[in-house]
1. Have a look at I, II and say which one yields 0.05 for FRET efficiency 1/(1 + (r/R0)^6) of positions 102 and 294 (r between Cβ atoms, R0 = 41 Å, to 0.05), as calculated.
2. Compute FRET efficiency 1/(1 + (r/R0)^6) of positions 150 and 310 (r between Cβ atoms, R0 = 35 Å, to 0.05) for each of I, II and report the one that scores greatest.
3. Quick one: distance in nm of label points 7 Å out along Cα→Cβ at positions 182 and 206 came out at 1.5 when computed from one of I, II, so which one is it?
4. Work out which structure the value 35, 26, 19 belongs to, where semi-axes √(5λ) of the Cα gyration tensor in Å was derived from one of I, II.
5. Looking at structures I, II, which one was mean count of other Cβ atoms within 10 Å over residues 118-125 calculated from, given that it came out as 20.5?
6. When distance in nm of label points 7 Å out along Cα→Cβ at positions 70 and 126 is computed for each of I, II, which one produces 3.0?
7. If you work out mean count of other Cβ atoms within 10 Å over residues 326-333 for I, II, which one comes out largest?
8. Once distance in nm of label points 7 Å out along Cα→Cβ at positions 30 and 174 is calculated for all of I, II, which comes out largest?
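Coordinate-derived values only; no laboratory data. Just so we're clear, the structure is a prediction, and the values are computed from it rather than from any experiment. Cβ atoms are built from the backbone, for glycine too; each structure is taken alone.
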Structure I
Amino acid sequence: MVVDEKKFNTLTERQKKYFKVMKAQSGVLFITAEPGVAKSAIMRCIATKLGYQYFDVRLSMVDEIDVGLFPYRRDVEFEIDLDDGSEETVKKIISVMSYAIPEWAYRANLKPSIVHFEELNRAPLAVRNAALQLLLERAIGTDFKFNNNVLMVSSGNLGEKDGTDVEEFDRALDNRLIHFEHTITIPEWIEDFAEGRIHPTIINFLKTYEEHFLHSFDSRRSMESVAYATPRSWTFLSDYIVENYGIESSIREWADDIRELGTSYVGTGANQRFIRYLDESLRFGVKDLLDRYDEIVEMLEGLNRDKKSELLNALKGMELNGLKPNQKENLKKFILTLSEDEAVSFILKVLDDDYKYMKNNDTDNDMLEDFLSDERFLKFYEAIQQHVPEIDD
């Protein structure tokens with residue numbers, strides 16, 4: 001099976017690992033994780049990057065018919081010799097049982113595809129057995145075989161570790177599965193899924209308060225609400241905001257909705273912190289920092305580290321090329337209030353953006369020059385050189 005190297009190199013290291021196991025077609029990749037931790041999202045992302053079709057077969061919501069065990073009867077004609085010593089034959093018709101091929105299986109064979117059997121360890125026994133036969137034999141019945149460019153993966157939940165009701169596999173089956181306990185980091189989630197789909201306010205909040213990205217099972221057991229924070233539930237909350245107010249909507253437009261509804265999406269603890277974050281943002285935000293720094297400087301000086309990190313993350317996500325002179329000056333005033341590590345990290349982000357900008361545009365981005373030519377930033381220059389030794393004096 002030939003894979004486009006350029007497309008393959010767009011995969012993250014985790015995605016490459018999963019893809020190579022599927023590509024080997026020896027044993028069955030089986031990834032387990034808590035509910036809502038982007039098991040389907042990462043497989044869909046692999047398929048999208050490689051230009052493959054993606055089929056999601058949710059085993060806990062289907063029956064064995066959907067997995068290729070729908071029997072039907074057909075008549076077969078054949079000839080048999082007469083038992084009288086002559087060479088004459090007689091035609092006979094018998095009924096035989098065969099299996100109907102699901103549409104998804106037929107479509108998967110048309111071009112490169114990833115078929116994802118979800119919730120394998122939560123499916124009814126008949127469905128699970130049907131899926132395992134298909135996964136292990138790569139066939140339905142005796143006549144239909146999957147092509148080599150159809151890759152397969154299965155996934156499930158952790159069971160006692162995440163409070164889900166799952167079936168234990170016997171040793172023989174476990175030995176046929178290639179087991180990976182799946183997780184996802186915030187940078188992975190943002191790069192492969194959230195960018196352009198999730199409201200920027202939620203992304204910036206989770207960058208600052210990573211502990212609310214995914215609540216562990218132990219922390220959920222003590223929560224008042226049955227809802228809890230996962231990448232999936234944050235996505236649901238973002239979908240509510242984006243569908244009703246737009247992805248570029250301001251916090252002021254929907255903050256009252258979150259006070260009333262947010263707990264139903266992400267649970268009590270995460271929503272309480274998110275509401276405080278929204279209230280802090282409503283007092284002033286990045287636009288205020290850039291346009292009227294001197295007016296709000298006293299409030300900025302009283303900020304805690306979390307709020308400064310929030311503003312810094314929001315600035316890192318902005319297109320800084322084209323800022324007005326007064327906005328550039330206000331930005332630099334703010335950066336000078338940060339720790340050396342935070343300031344250097346931001347300047348390096350500007351350097352990276354400067355490189356990407358010049359690759360895609362004919363004009364220069366002078367934001368980096370603004371920092372490096374400003375004497376107030378000389379104290380950071382040595383630290384910057386350690387990260388980017390090619391910068392000239």
Structure II
Amino acid sequence: MRICILSYRSYTYSGGQGVYLRYLSRAFRDMGHKVDIVSGPPYPELDEGVKLIKLPSLDLYTMSSVRRLFINPRKLDSRPDVVEWLGTMTGYFSEPLAFGMRAYNLLRYSQQKYDVIHDNQTMSYGVLKLRELGYPVVETIHHPVTIDRDLAMKSASLKNKLGYMRWYSFVDMQMKVARQLSHVITVSEMAKEHIADVFKIPPERLHVIYNGIDTAEFSPSDKVTRLENRLLAVISRDTAVKGLKYLLEALAILHQKHNLELVVVGSTMGDGVTEKRIHNLGLDHHVSFTDQIDTQELVNQYRQATITVVPSIYEGFGLPAAEAMACGSPVVCTTAGALPEVVGDAGVMVPPADVKALANAIESLMENPDRRNNLAHMGRQRIAEKFNWQTTAKQTLATYTEAIELQKP
């Protein structure tokens with residue numbers, strides 16, 4: 001099968017979209033299929049035999065506000081560029097819309113033809129136009145961004161609410177596009193339930209296909225010493241949905257009795273709010289951030305952690321929890337979203353946004369090495385048995401086949 005996967009952003013690290021692209025495309029390649037990835041920046045790390053077609057954007061969020069404002073007009077030499085720049089400068093998140101336009105222009109004139117187009121959560125109008133070219137289109141929605149929007153709005157000041165309303169307006173486009181697609185993949189039963197409810201998509205169009213974990217790469221190692229006082233949290237970015245503020249407040253409680261350090265794989269929002277919270281809690285010397293580490297370093301972080309904590313308010317799947325379990329790290333997580341589906345009885349779960357319960361769960365494991373070891377063994381076994389990319393790829397191919405058959409005249 002000739003497969004084209006679209007992804008407007010393919011962040012490689014910390015459980016980002018690039019992880020999904022890399023391992024799914026690798027599994028397809030190993031099964032003998034031809035896979036091309038069309039991606040905007042940041043670009044994914046892919047395996048040999050999988051072709052990356054780079055679709056450059058203006059990548060405005062890597063620029064300062066001054067550079068964005070006074071951008072060289074020569075860079076605005078296409079309609080997608082103008083749409084991306086104008087949207088960003090007026091407070092809209094226009095990357096998905098512009099990427100869809102670029103992808104349509106690329107594939108419209110491409111000599112390479114595909115059996116199926118698989119869109120990875122872009123859901124822009126350009127994706128619908130690809131269907132007009134005769135391509136069967138399959139969509140993956142990892143989780144409804146409406147949840148991120150609602151949490152951001154809830155915690156924002158009145159002044160910032162208007163900004164969030166404008167920025168998250170792209171969600172309206174995504175909902176309109178998703179409703180018109182015949183085959184939508186999502187990564188958990190909980191995500192399916194939310195998407196059916198919020199996006200108003202009939203449940204029969206939604207196909208639950210769990211993510212896999214490469215248990216050869218994400219694995220324990222006798223050569224790496226597991227530390228006795230390190231907590232690990234793996235996020236892509238410190239957005240409200242990831243619940244980092246609750247972990248920081250729990251750490252402040254624990255710090256009264258335990259000398260713990262917290263390593264966060266991910267980045268802050270850059271507005272100084274998290275840094276101020278860390279300082280006010282007296283945790284300046286106990287919290288560190290590391291961003292854009294490669295897979296091997298991420299694995300080492302899981303191997304060294306005493307406990308991996310997932311304090312999320314919502315997770316469509318919960319890849320960091322699964323990766324930690326595969327590496328033999330005990331997990332404390334919330335009951336939010338799909339985390340109970342992933343973790344099962346192989347971790348300690350607490351209600352989301354409950355700081356005291358989170359601190360108590362961490363402390364109970366810190367004081368019980370035998371239980372940590374038991375959970376580590378159970379977690380590794382659960383991931384190996386239930387979540388692998390070969391199964392994910394086979395089920396995804398079956399969905400492709402259904403979409404292709406439906407598209408035939």
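1. Matching structure: I.
2. With respect to FRET efficiency 1/(1 + (r/R0)^6) of positions 150 and 310 (r between Cβ atoms, R0 = 35 Å, to 0.05), the highest-scoring structure among I, II is II.
3. This figure was derived from I.
4. II
5. Going label by label, the one that fits is I.
6. This value belongs to structure II.
7. II
8. Answer by largest value of distance in nm of label points 7 Å out along Cα→Cβ at positions 30 and 174: II.
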